Structures are given as C-alpha cells and as structure tokens.
Structure 1
Amino acid sequence: MYSTLVYIALATSITLYSVLLFIPYLFVLMLPPKKRGHYMRRITLWLGKVALNFGFGPFTRIKYIDTCPEHNETGIYVCNHRSATDAFLMAVFGKEAVQVVNGWPMKLPFFGFNARMSEYIDSTRVPLEEYKDMVRDLTSRNVLVIAFPEEHRSGSNNIGCFHSCIFRFAMELKLPVFPVCIAGNENFPDKAFHFHKTREIQIRRLAPIMPEQYKDFPSAYVFKKRVQKMIADVCDEMDKQLKTDIIK
C-alpha cells in the first residue's frame, strides 16, 4: 500500500507538470540540438524538483548538505548509486546537468526521451573517444556531468567497484571532480522497485578534487580508489547518523 501511494503521488505530480509545460515543450523540441538540449535540461531539472517535493516529499525528508558552497566550478560529480531515485535526487544541485546512464534508462518511455533530448550520455553505446568529446563539449558549455561509476544500483549500504573511465576523462580534460554521497534511499525503492518507509534521505556534496591535485595520482585507477574510499567513509558516517536520528 505504501509503495502504491508513492507511485500515485509521483505519477500525479509528473503528469500535472507535463500538462502545464506541454506547449513550451513542443516549442523546445523544434529548436536546434544544442539550444534544445539547454532548455530540455532546464525542464528536466524542474521535473526532478517537482518529483522531490510532491512525489517523494510527502513520504520522506530530503536533506541536501553542501560542504563547499564556495566552489561553483563546472566539472564532474561522482556519486554512489543505491537506488533508482538517485536520478531524481540530482535536482537538489539546482544546476544544468547531464547524467551518464547505463543503457536501459534511455529506453524508458517519457524519461528516456527526455534524457536523449537533454544530451544525457549512454556509456554503453558510445565509443570512449566520443564519450570523452561529449564530456568536453558539455562542460565547455557550463553543463555539469553527473556520473555513477558503480554503474548499477547497490540496493544496500555497500558501495560497489568504481569504473575508472570518468576519472581518466577528468584527468585528461583537467576537470574538477566533486564526490557526492547519498544515504538513506537504499530501500526507496529497493531493487524490485518497491518503496519502503524511509525517514530521511541525505545528499552531501564534498569539496572538489582540483586538476592541480592530479599529480598526486599516478593513474586513473589510483584516483578512483581514493574517491571511492572517500565516498564510502562519508556514507558510513551518514548511515550512522541516520540510524541515531531514528533511535532518538
């Protein structure tokens, strides 16, 4: 019953938002690709905000903690990946962004179409050099690139192995990397797409690793391991805090 209520709230809020924007949406689709991508990313950002506030908001508290508000550089956000709601949670940044996705989200009705029009990157279908060129092009237009290097939802408090690709691109393109930690949503929904009662979901943006620091990493592998450990350690702290808050 709980899961059904969440889906009803989510579907209702997204449907109403889509109806309100139907005419502007059609106009945007007729624009040249790069202009279309810009406006579609704004539409997708607000779609995420609507989902967070009216789809998920009645059922759980969503808390965003920015540990480095002084840093507004365009770069790559690297996140752990616990749940399908991670894609919506990226709206907390309030910035024009694309996500690197693992194939199947691009095939979804409505959401997949929006992702393609917003210039999201399908890492399973793009050759590596083209992938890197897309990252270079997007960041040159002040668009954030958000990556989930685990590539698959963990569905738990554990963090899977990170892939090195996005870290290599960051080093070669001299882009800052912002580690992002997500906790509390591992069962919102679970891997079977059932929503469970969740008191609070937290998203924490950590201080960036800047290009001038890359000299400390002899390879992309060493870089990714450092970031993976950093995210894992902070997520452990967040999980403990969330458990303590429940006990209180």
Structure 2
Amino acid sequence: MATTNQSSATAPFEVTTRLHDGSPRPCAPRRFGRREFERRDVYGFQSVKESRAVEVDGLLALSVALSLECDPQISAYVERPRKLAVGGKSLELDFWVRHRSGREEFLLVVCEADCIANPGGSRSPRESRRLTDAASAASINLRCVTEYDVRVEGGMLMVRNRLLAFTQVAQTLDSGLALRTRLLDYFAHAKRARIDQVEEALAPLPPSDLHAVICELVCLGALTFDPSHGLTRRTVIERRMRT
C-alpha cells in the first residue's frame, strides 16, 4: 500500500490531470442503514479521487481507504462493492479497486482473529483456500489485506490523513493550476528539496497554498517523499521518477 515507489525514467506529467478521472465505476458502495450506522464504528471522509463522501467500518478499513485515496497507482475504488458466497455464507467484500494499469481487483480486510501466523511473522486468512475458491468461482480477482499488513505500516494513517487534508484544500484554490506549474518547474531543476526550502524559493507565494498543492501532486504521482519520516515542513520532496 505504499505511495512512493520510484523507477528509472521520468514520464511526462500533464499539469491539468485530476485525481477524479470521471470514468464509470462498475459498482456502487452499499450504504449503511440507519441502525447499522449507529451500531458500527463508522469513519468517513470527503474523497477527492472519488468525488464523494466515503464511509467505512472501523480503523482497519479506514487505513486501507486512505491508502487507496493517496496511492497514485490507484485510479478508482469503491467501498463495500459486493458480496461473495464463501462456504455457504455471504461475505461482504471491503473494496473494489482499479489500478492505473487497468487491472481491477477486490479487497477483503481480515482482522487478526481470523488469521494464522506464517513463518517470519506475516499473517494469512484462516479461510485462504475457501476464499480463493470462491473468488475463482465468481471470476474475480481477490486480495486479502490482513490486520498485520495494516499495523506493520505504523504511523501511515496519520501521514495519509494529512496528505488528504492538504489535497482537499488544493481543490479550493483558484491559483491551483498556476501553483502546480511553478512547483513542477522548480522540481524539474532542483530535483529534491525540503518543503521549507520550497517556501523560501517560491516566496512570496503563500506557504499554505504551496503545502496543499505539493500534497496534491504527491497523490497524483508527480512528486514523492519518504512517508516513514512523516509529513512536516522539513520533509524532503522529490520529483517522482516514472516510466
């Protein structure tokens, strides 16, 4: 679920690219009923990528949703897209996902209690074989995301939440396109710089607006940073190398 992979060559980036690509989704999110909403641990946010409110059940699902929201390799996603018949039971899948490559898959978030430990410490769903067979019977690609997978990322939930918050602000800026151009021109020459150095170099542009558009460009895949170090004014931003 990383958001900052790099490769060896820089591909052109269209400065007018939007996070919400406008393409049709093959499914719609199942809405929580009123009573269901009241008894579940529901979290929500305004998705820029989906151009609507996204609501999920629990912190694990929230962490995965924010990962999909901020990952530039993901072009679209839908929460609670469908159910899957598994061993005589109906299991609700957590997400449908479309990658930039065009590949589509469904995600199932599996809690620790429903997993078994593997050598090396990773986890696998107890019902892996049944899930695989059920997905095959339904002719869908299914990937399980375990609670261990989410927890091993540590503080990424906070980082992605900050990324999203700044990206939301970027959508409100009348000068957003001009700021994108200035930032991309700057990083075409500087290659990498701390956010506070960008502020100084592009003064008197408002620092808060620069922060917002930097985060938007990270989510779009034009810029990148090491999220393990958090997201502050001292964060080093780089031009993302893409094929």
Structure 3
Amino acid sequence: MGNHQQRINTLLIIGTDLSGKNHVANLIVDELIASGQKVEKREGKFSAPLTTATTSEDKSAFSLFMEWAFITTFPLHNRFIPYVVDYLLKKDLRQFRPAQDGVTLVISHTALRVLAFYLAHKYEQVEDIHLSAGLEEKLRAIKATGVKVLVLDIEHHIREKRAAHRQLKETIDHFDRYAAANPKLSERIEDVLVWLSRTYLGASKLINNDLTDQEIIAHVQENGWLESS
C-alpha cells in the first residue's frame, strides 16, 4: 500500500441504517471548524469526491432503485459479495488521497456495510465468522492508514422510532424499512459491523440511543477524535 502506511488525519464514522451517522458527523465537523481546522467531507468510501451533504434523507430516485434492487436480488448474488468487497476495498485504498491540509471525514463505508449485511445473513453469531485472507489483508490495510474509526450502535426500538419519523417525513428508504421490519437480523447486521470495525479497524464504539449533542461531543473528545494527528 506504499504511502498509505503513514499517520494521516482521517476519520471514519460507520454504522447501520438509522444509527445517526450524519448527525454525529455534522457535530464533529462543527467542532473541528470551530477549533480552526479545515475539513474535507466524503461519503461512502475513502476515495469519494468531496460532499457538502448534511443528511442521507434526500436520496435520488436512482439511489433508491439501487437499494431496492440490491435487497430484492440479494439471494441471487450474495455468494459473489466477498469477492466484490475485496475488489472495492483494494480499489478504494489505491485511489484514496487524504486532505493535504486539515481533516478528512468519511461518513459511512458502503463496502464495509455490504460485507456486514452479507455476513449477518450467513452466520448466526460473530464468533462463527470466517473471513478470507484477502479480506483480512484489506481490513488491516485500512487500519494501517492511521484512520480513526467511530462505529455507532443503537437499540432496535430506537431504530423503529427513527424509521417511523422518516416515514412521516416521507424520507424513508428501502434499507430503513428493511432494518425496522427485521429486528433480529438488523441487530445481527449491527453486531457484525461493530465486530468488524473494532476487531480489524480498532474502532471506538458509541451507543447512540438518542444522546444529546453534548454527550456525543464528550464521547468523541474522550476518544481523541478532536485532536490533530
């Protein structure tokens, strides 16, 4: 991975649907800017283009269609997912260029979330999970960049409440509905994502059950998230 081994000032916020990723990201961005730091915000992968979006509730018709297609055809293509994720992670790391001046903040990582989705359908508990050597190598390569990772965890009743709120606002998407309608599976997907993030990426965990903004900021400060690398 060449020049990805050095310490860089990159932050990744990851979590399942309705976990509050964008809200947490917005708070962190405000704190970083207030402290005089520049922030480059990206979404979905490390090498994504810069974004100014502050919410995930304004998805395009094409994005909503792709969500529907993925969920609907999952039984047909799921066996290919480990290979696709391996490729996507390798490509993302190869193309990633962190901010030259300031902080790179990445909100969510689609390939990692897809991997958790797949593993949660295949395994009943995280203790049984087996990853290929190739996938483990890519995950360790992410950690080797020096990225700080925060993984969000919520209880299912919070997920249901947030889904109902989005339903009222008519901003709910297919993954939101899927998560709210499948309690046991949603909890398992979340458990897998937390396990992947903490085991391979050294993530800190934030249980984001309707925390106040002050509580969220206090947590990220305690974990060194607002310190320059």
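For which of the structures 1, 2, 3 does the calculation of FRET efficiency 1/(1 + (r/R0)^6) of positions 52 and 84 (r between Cβ atoms, R0 = 25 Å, to 0.05) return 0.30?
Values: 1: 0.95; 2: 0.55; 3: 0.30.
Label of the source structure: 3.
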- Which of 1, 2, 3 leads on mean projected area of the Cα convex hull in nm², largest value: 2
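For the read-out helix-only ellipticity at 222 nm (-39500 (n - 2.57) for each DSSP H run of 4 or more, over all residues; to 500), a value of -10500 was computed from one structure; give its label from 1, 2, 3. Present the calculation step by step, with values, prior to reporting the outcome.
Numbers: 1: -13500; 2: -10500; 3: -17000.
This value belongs to structure 2.
Taken together, the values in this text are just the output of simple stated rules run on the coordinates, not laboratory data. It should be emphasised that the depicted structure is a prediction, and the values quoted were computed from it without experimental measurement. Cβ atoms are built from the backbone, for glycine too; each structure is taken alone.
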